[in-house]
Structure I
Amino acid sequence: MNIKIREALFNDYKSISTLVKEVHSLHVKNRPDVYADVENPFTEERFKEILNDEKTRIFVVEDCNNEIIAYSIVEIMTTRNILILKERKFVYIDDLCVSSNHRRKGLGRMLFRHIVDYAKKSGADALELTVWEFNSDAIKFYENLGMTTKNRRMELKI
C-alpha cells in the first residue's frame, strides 16, 4: 500500500472531521453519560486553533488516492510547575483514529511510529494518552506497541 504521513493542512478539515465523527460516535455509544450526541464534534474553528498552535500537530495518513484514512492530534506538554513533580516534557496523543474501512493493515502502527519519532525530535521523554476502559481494541493496540498503564482514573456514579 502506497501511503504518506504528513502534517494536516487547512483543506483537510472535512476529511478529518468525518473521522472525528467516527471516533465520537463510538464514545457516545459507550459513554452517553459523558459524551453528547452532537452533529459536529469537531468544529472548523477548533481545527484552525489546533493548526495555529505551535505545541500541537495533526498528522494525517493519506492513501495513494490522496484520501485521508487516519489522523492523530498530538500536543507537546510539560508537567505543572509544582515542587513535588519533576520537570518533564512529553507528547500527549489527544486523538488517534484509523478509518474503520482501513483498520488491521498496519496504518495505526505506522502513524504511532511517526508520532514516536516526532516526540523524540521534540526532546520529549515520553508519549502519553488516555484510553477508555470500554475500548478494549485500542487498549490491546497500544499495549502491543509497548505502552503500559501509568495510572488509572476511577469513578463512582452517584
Structure II
Amino acid sequence: MNVCPYCAHKNRVGFLFCEECGQSLVNNAPATLPTRQLETGSSELAAKATWGTARFGQESAIIMHVRDASDPIVIHPSKKTVLGRLDASSSQKPDIDLTPFGALEKGVSRIHAVIARSEDTLTLVDMGSVNGTHLNGQRLIPDQPRVLRDGDEIRFGKLVAHIYFK
C-alpha cells in the first residue's frame, strides 16, 4: 500500500495518483485537480420543464448556449459525445471541453456526462459526476439515459446551458 502524503489515504501499489484526493504519489509528478464539491440546495439553479421535440435528424446539430457565454457551442454529436473539463495531468479527455466556461469553479467533473445518439433521438447520461447532471431541474441518476428535447436546460454542477436542435 502507498500512503498519500497529502490525505493519508491508503492506495494500491502501482497507482500514480491518490484515489481519494488526486495528489501525486510519485515525486515531481503534477497533481490532478479534483472536482470541487459544491453546496447543494441552490434555488437560483432551478429550471422549468420544456416540451420541445425529441426528434433529432441525421444532419442535425446541437446549439448549446452556456449561461453568461457570448458564443454558443455547436456540437455535431457522434454515437457518444463526452462532456467535461480538461485536466492536463489526466489521461481522460472529454470531446466537449467546458473549461473555458468556468467548469472547474462550477464543479464540472473531467468526464461529467455523455450525449448518446440513436437513430433519431439523443439521450443524456450522467457519468457518476461529483456534483450531478440536471435535466430541466431534475437530477439524473448516474448511468440512466434521459431523452433530450429541443430547448432543454442542462446543468453540469453549477454550469447551466440550454440546448437547441438545428
Structure III
Amino acid sequence: MVCVEEAKLYTRPETPPLLIGAAVTAKTAEWVGSWADGLITISRPHEKLREVVDAFHRGGGEGKPMLLKVQLSYDQSLSSAQQKAHQQWRNNIFENIVMTELRTPQQFDAAGKFVQPEELNEHVRIAADLQQHIEWLQKDIDLGFDELLLHNVNREQQPFIEAFGEKVLPILTQQ
C-alpha cells in the first residue's frame, strides 16, 4: 500500500473537474445536492427514481448535471433475458445492510441462491422488446437525466451493442 502525505498538484487544469456525488436514497440525494456539482444514481422503478431526483433538486441540485446508471438485460427473448440477468446479477439486489456484511464471493453466491428470477424486475430492466427499453429510457430523459450509462448485466454484449446502437440510441439522440 502506498501512502501519500502533503502532496501538491502543480499543474492544475484550467477547468476543474466536476465533483459528482453518488446517491441511492432520497436523503443522500438531497445532501449531495447541497455540495456536489452533479448526481449519479442507479435505475429503479420510476416513482422511486423521481423521489431521488426531487430530493437532489430540493437540496440545491437544480440545474446541475444528473447521470443515471441503467441496469438492464436485453436478449432475443424475454425468458432468455430474464434467465441471463438472474445468472449474472442475482447477487446484486440485496439491501445495503446485507451487502456490507458479505465478505467473499462464496458468500455472495450463497445469498444469491435464494433470489428468484422475478425478484430482479425491480432492480434490472429486463426486456427483449427494444421499444420497451426506449420507453424506459425516455422516461429517464424526461426526469432530467443528462447522461444514461447503459449496463447490460448479462453476457450477451455483442447483440446488445448492435441492437441498441442501431435501433435505440438513434431514437433517443434525435431529441
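Since every read-out is calculated from the coordinates, none of them should be taken as a lab result. Everything quoted here is computed from the prediction, not taken from an experiment. Cβ atoms are built from the backbone, for glycine too; each structure is taken alone.
Thinking of I, II, III, which structure, once Cα extents along the principal axes in Å, for residues 14-101 alone is computed, gives back 46, 31, 27? Working shown, then result.
On the way: I: 47, 37, 24; II: 52, 35, 24; III: 46, 31, 27.
Source structure for this number: III.
Looking just at FRET efficiency 1/(1 + (r/R0)^6) of positions 6 and 86 (r between Cβ atoms, R0 = 30 Å, to 0.05), which of the labels I, II, III belongs to the structure with the highest value?
Going through I, II, III one by one, FRET efficiency 1/(1 + (r/R0)^6) of positions 6 and 86 (r between Cβ atoms, R0 = 30 Å, to 0.05) peaks for structure II.
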